[in-house]
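Peer 1: Given below, in the form of structure tokens, are the structures.
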Structure P
Amino acid sequence: MAIKVKEIKDDAVVSIKVNKSFYMMTKALSFYLYQQFGEKNNEEYIKEALTKSYIDLDDVQKSFYTVALLLSEIETQIKSENLYNEKEILQPGDEGYILPTEG
């Protein structure tokens, strides 16, 4: 017996609202996927993930590319809607720099 499912329309564009927590989780996911490159973690493999046809990518590259697109769109919206704060981050050697610690 056939079942009915709902599928997004081919020409649909969906707007979603994203808060900072979701954005930071997505960034963490992109780093995790980057770590999954394993032995293939080299410049060429990464470039392939961002330049080759989606259909020609392996599963890790496809996942990384998808998350990269999502982050790019979020960051584009953040910039266009002026939803960011600028702050200075001291670097090693700067006066007042304190070495970060965990915990």
Structure Q
Amino acid sequence: MKITAWKTSRVGEKYFYTMQIDKIEGIREENRLKKLFSKWKLQAEGYNPKDKTSTLIFFRAFGSDDEWIDWARQVPYPLVEVGKSGKEKPYKLGLNYINSPRRRGEND
């Protein structure tokens, strides 16, 4: 499974983010993700019959970029944020942040 997120716009004090989840295998995993991201608005979904995987696209507003990063660091899946240039942002999110050796050292 691959989760990619990007900031779509800013309106006043709101920052809008879109998150695309690709290569979801099976209905159970899809339902688990829909439950986990229940505060997000499901914007689109698709199915690839060749490899029998699904894609979900969610949309949500945050009060600030810091609020987004705090939320994204708690996602129990690998997550990458992409900037306007199409390149990955340098900070760790999701499982990459949770499993970071520096972070684990802080909790010992």
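Peer 1: Can you say which of P, Q returns -7000 when helix-only ellipticity at 222 nm (-39500 (n - 2.57) for each DSSP H run of 4 or more, over all residues; to 500) is computed? Present the calculation step by step, with values, prior to reporting the outcome.
Peer 2: On the way: P: -15000; Q: -7000.
Going label by label, the one that fits is Q.
Peer 1: Okay, moving on. Given a value of 16.9 for mean count of other Cβ atoms within 10 Å over residues 19-26, calculated from one of P, Q, which structure does it belong to?
Peer 2: Among P, Q, the structure yielding 16.9 for mean count of other Cβ atoms within 10 Å over residues 19-26 is Q.
Peer 1: As an exercise: P(r) over Cα pairs in 5 Å bins from 0, in percent, calculated from one structure in P, Q, equals 2, 11, 20, 23, 18, 14, 7, 3, 1, 0. Which structure is it?
Peer 2: Details: P: 2, 9, 14, 13, 15, 17, 15, 7, 4, 2, 1, 1, 0, 0, 0; Q: 2, 11, 20, 23, 18, 14, 7, 3, 1, 0.
So the calculation was done on Q.
Peer 1: Of the structures P, Q, report the one carrying the highest value of distance in nm of label points 7 Å out along Cα→Cβ at positions 27 and 75. Display every interim value, and only then the final one.
Peer 2: On the way: P: 1.0; Q: 2.6.
Comparing P, Q by distance in nm of label points 7 Å out along Cα→Cβ at positions 27 and 75, the maximum is at Q.
Peer 1: In terms of distance in nm of label points 7 Å out along Cα→Cβ at positions 51 and 67, which of structures P, Q is highest?
Peer 2: Working: P: 2.3; Q: 3.5.
Ranking P, Q on distance in nm of label points 7 Å out along Cα→Cβ at positions 51 and 67, first place is Q.
Peer 1: Could you figure out which one of P, Q the value 26 for relative contact order in percent (Cα under 8 Å, 6 or more apart) was computed from? Spell out each step's value before the answer.
Peer 2: Details: P: 22; Q: 26.
Of the options listed, only Q reproduces it.
Every read-out reported here was derived from the displayed coordinates using simple, explicitly stated rules and does not represent laboratory data. This one's a predicted model, so the numbers in the text were calculated from it and none came from an experiment. Cβ atoms are built from the backbone, for glycine too; each structure is taken alone.
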